Structure 1
Amino acid sequence: MPDPALAPADADLVDKHAVLRDVFGYQRFRPDQEAIIDTLISGVSVLAVMPTGAGKSLCFQVPALVLNGLTIVVSPLVALMQDQVSALKLAGVAAEAIHSNQDREANVAAWQRVTTGEVRILYMAPERLMTERMLAALARLDIALFAIDEAHCMSRWGPAFRPEYAALGVLSERFANVPIAAMTATADEATRKDIELQLFNGPHRTFVAGFDRPNISLAVAPKGGWKQQMLDYVSARKGHSGIIYCLSRAKTEECAKLLQLNGINATAYHAGLDRHDRSARQDRFVTEDDLVMAATIAFGMGIDKPDVRFVFHTDLPGSVEAYYQEIGRAGRDGDKAEAMMVFGAGDIRLRRQFVEQEDTDEDHKRREMARLNSLITYAEAQGCRRQTLLAYFGEITEPCGNCDNCQNPVELRNGEHEANLVISAILETGERYGQAHIIDVLRGAETEKIVKARHDQLFSHGQGEAHSKAAWQGIIRQMTASGLLEVDIGGYSSLLITEKGNALTRGQGSFKYRADTLQTKSKKQAPSGAFGRAQPAAELSHQDRDLLAALKRKRLQLAQESSVPAYVIFPDKTLEDMARRRPTTLDEFSEVKGVGKSKLVRFGETFIDVIRG
């Protein structure tokens, strides 16, 4: 039951600092949180772009408890609603959700509590909110705030547009005096301007808190036997929770089975599973500390598991935004995490085909192709990857020291000779062939296709035999990323020479390439457990680490009994603070980071008993 102290009329909670301390158990706001909260409390709408793990939810949850009235939170996924409502209720907040996964009786009961003023925060999907019947019903209530989570979904300029979000622009007209908090972790300048134009009908402020997630180590490797690459990577991190992103449903099942056969706790998640299976597997992921989820992009948005230690991409995502969102599921607790992606020329070709085959206008296709090219540029980056990634979002930074290129600077070779050989072979074959055929020509192969086309008679035939097929694949991929070549999707993936490529043949410009070195097990991969320990946990003594393990076991037991994710009881950082402080009274327990009044009453004695042993 919600804490009576959080009844709507309670004047004790008008102070934002009291809400932060007494409800959520924190002593101070993070950077930008306080300015956003103050703006909303003053009645001015906000667009906030904050990196995952920066505390976006508190930016609307605190105003919801300071302002008089009801806050409506628009959320795209039922799983996200359920987890946030569970967390709020455990913190003593009167919160509810109305969604399709609940039976009618539960939804009716929740709505009755809303109409009687018992509920402070109500979660709904956009489709349910934006019906005439619901809008009319809400107009009769005292609405204090609208909060729109994953607000980038409403922009047609973004890669994750969801039509059901487009209708949200009506809110500022129907509820002219109610501030709107639009929250997202991913929005470039064009997407931000589109959200502002659609959503705000009056004064508003935009906060861009930055996109950097410095705790996530970034790495990319050329694809060369992705199954073994993935298995080696995950095996080196056994015991940690991670996500393996795959392009197809079948591939997720294949990954999960391979990991299981090699002693890894793993399962698969994709849209082809029935609702019960998806829910069960998602519940496992958020409650089991060591589960690895092999998933399509159907899994991720709204997954609020703080201790995901790695994200591995077996295939190239569709855009920088998609990649950024997906790696953002790692390290939400602020502790060290890793993002690894393997990709090859086939990924680029397939992604370009996807864009060309979309049933949409040419402007949209051009934008999507530009986004894909930006991701390829990131994947082929020869310098700091974080600089390349953040530059896409308009941030200029120094080299990070926490990516593969910073830690192991790549050796760049002068590739003008190789580039001219490739261009020569493409010209001689009439710009009608794809990468595989061009490489066969360069390496002097005498395939039936080459002989039939008399390409064994060309000057370029055999001129590149000094390089392996894999080496040429890497060179051509980097030439494409550098803008010397492009792929003609409509022409059977033929390689075409760009103006920049033609200029190179005239001695204008330069080309350097990174020699791809495919290894079964990368020397850059850390041994199991080397990266994933939280920094605070690393400071714990041996005895404190034993206590931390006992606290986690108790947390898991309580989570299973309450059918909530383990982190909803307490996040890892709270347990680590407990292990250091070893509180033995409720007064001492109240000083632990992340312990509010409701959780103090509900869980204090239980965890103190564990601490006392």
Structure 2
Amino acid sequence: MIASGIDPARIAFVAHSTTQATNALLEGDLARVGILGLLDGSAPFARMQMRVRAFSLGERPFAPHTAFADARDERAQREAIALLQREHHVEALAVSSAFGVDRPLGERRVAEMARAFDLPATTGSDASSLYGLRARTRSAALNAALLPRMLRAARSTERALHAAGITAPLMVMRSDGGVMSIGEIERRPLATLLSGPAAGLAGALLHENVTDAVFIEVGGTSSDCSVIRGGHAQMRPGRIGVHRLLLRTLDVRTLGIAGGSLVRANASAIEAVGPRSAHIAGYRYAAFCSPEDLREARVADGDILALRAIDGRGIALTPTCAANLLGDVPDTAFGRGNDEAVRRAFALVAAARGTEPEALARAILDRAIAGIVPNVRALIAEYGLDERLLELVGGGGAARAIVPHLARAMNLRVRIARDHEVISPVGVALALVRDSIERQIVDPSVEQLARLRREVSDRAIESGADPASIEVDISIDPIRNRVLATAGGAVGGVVAARARADAAERARTAASSLGVAVEALERIEVSEELQGFRHERNLRVVDTSGVVRLSTPFARLVRARVATVERHAREGIEAVTRFGDVGRRLPDLYALRRGRISELRGFADAERVVALLLDELRGCDENERVTLVFVRAERG
């Protein structure tokens, strides 16, 4: 910290994203894992479900060894742990039981027992709160396989911070775009899967105030495409190869096309861009050479578009070089190269191919985006995005190499994120602590939902969130009998340092999101921290930093005092309920208070909605104002 001149005492928290979990799974660089199955009355069925068959990860098979012990016999459990260490030399343990979701204490007690043997351990209930013993055990085994290496890296980072005099908590990026404490690594290292792309997406959300967009983070070797809809990252169930994991991750499509991709061509056309990149293959980028580097250079033999310098080194024409030639990289932008060197390189290669430099550069970029356009189209269709309001947002060091040309080809608005070259660390710095619990509950009662709300809040607090900042959203999928509770909050009382947007800027953000002029908006007072804007039956709620926090059509909007909110909630639900072929469909309800937005979706019983709303407002002053937004359910 001496070189930077920053007082370590002023640092509130430290966070980082890591590709360690992803790389370990892709490469098969995993610890030897033992599974300890705890048996009770369901022993025959459980034995089958808790044996994880070997499958390939990277170039190595992943083949956990399984032992069993009576769930009530501590001596048998110790003997099973010792057996796995002695005969199979396991380096980490996954503890699983048939009813671990509902009764996790037994699993956790055995995990503590294993740690007393200096054996890192995790449990099925740590891996997931969903039923499905086979998938939960597999997820726990993969969790355990990551533990030793993740713990070593985390503790090494922590020691480096302490050596620098930094006592602030160390946080790690999660796969859902939030952060968690280093202690949570001991339970759920798998939750860091895809935290690299998650960091960039968090940066776009929090640094750029994006509402509806396809975010493309472009590096030197690959591009990560993901969706932001209504100001939220989009999630999907995690998979490793063909194997389902009980883990929600960002929906990221990773493509081997980027700013440093090598270009292959035949005599008449550009054949491919990527997946091999110039820097990995030992080539220099033409854009980052000096004119002197190109003195007496000649066109290289072979199918790669490159020059051979006088010193024998290869100089490649990459998408970054093409974008520089075509003017997509402004003078002061990151990624700007040497104009003379770029022109000379393209002139040499274009002359050898019987074409013009600009035509060659356009052909390179056209071929590059040909592999990206179908993936972006698929994301737009899958998530029902309105192309009239959609933006392509570029992040990563090579954003300008790909994203502007892609936007022109698709006729979409484009935005290159501020500080795009460091968008991932920006995202880590601004991210909130997040945690979620997904549980299968048939016809959940008010008590079960309230307990789930408290449980996910407690988990977020354990991960480092300030209790006063936590917001919880609950949604129900009645088709699959699944309840999802998500909690998020600031780190230890630290509020992300976002710039404040004035009223005019917030109005412009809402108007852009709605695709209308500012003058067409009707302003709605929501709270000191939230400003509402409506156009016809469409609503946007923008916070003080200019972020669209709520983007929805609505059927009814009510401003009420806490003392009267129950009556207004019941009246609104009754008025907006839809009746169709499948019966009664309650509206989704959003409750806005101060800077908080509570989301209650997918409910079939008005009493539960009202009870959870009142639970959310318990302890508030009865004269405090609350805005209720009722969104009519889709037809069905």
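The table that follows gives values for the structure above.
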quantity	calculated
Entry that produces 27.2 once mean count of other Cβ atoms within 10 Å over residues 200-207 is calculated, selected from 1, 2	2
Computed 24.6 for mean count of other Cβ atoms within 10 Å over residues 32-39 - originating structure among 1, 2	2
Per mean count of other Cβ atoms within 10 Å over residues 336-343, the highest-valued of structures 1, 2	1
Which of 1, 2 yields -13000 [helix-only ellipticity at 222 nm (-39500 (n - 2.57) for each DSSP H run of 4 or more, over all residues; to 500), calculated]	1
Read-out distance in nm of label points 7 Å out along Cα→Cβ at positions 328 and 512, computed value 3.3, structure in 1, 2	1
Of the structures 1, 2, the one that 0.05 was derived from, the read-out being FRET efficiency 1/(1 + (r/R0)^6) of positions 40 and 560 (r between Cβ atoms, R0 = 30 Å, to 0.05)	2
Winner on FRET efficiency 1/(1 + (r/R0)^6) of positions 128 and 472 (r between Cβ atoms, R0 = 41 Å, to 0.05) once structures 1, 2 are ranked, highest first	2
Label whose coordinates, when FRET efficiency 1/(1 + (r/R0)^6) of positions 256 and 376 (r between Cβ atoms, R0 = 30 Å, to 0.05) is calculated, return 0.60 (choices 1, 2)	1
P(r) over Cα pairs in 20 Å bins from 0, in percent derived as 17, 45, 32, 6, 0 - corresponding label from 1, 2	2
Ranking 1, 2 by relative contact order in percent (Cα under 8 Å, 6 or more apart), the structure that comes out highest	1
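None of the figures in this text is laboratory data; all of them are computed from the coordinates on show. None of these values were measured; they are calculated from a predicted model. Cβ atoms are built from the backbone, for glycine too; each structure is taken alone.
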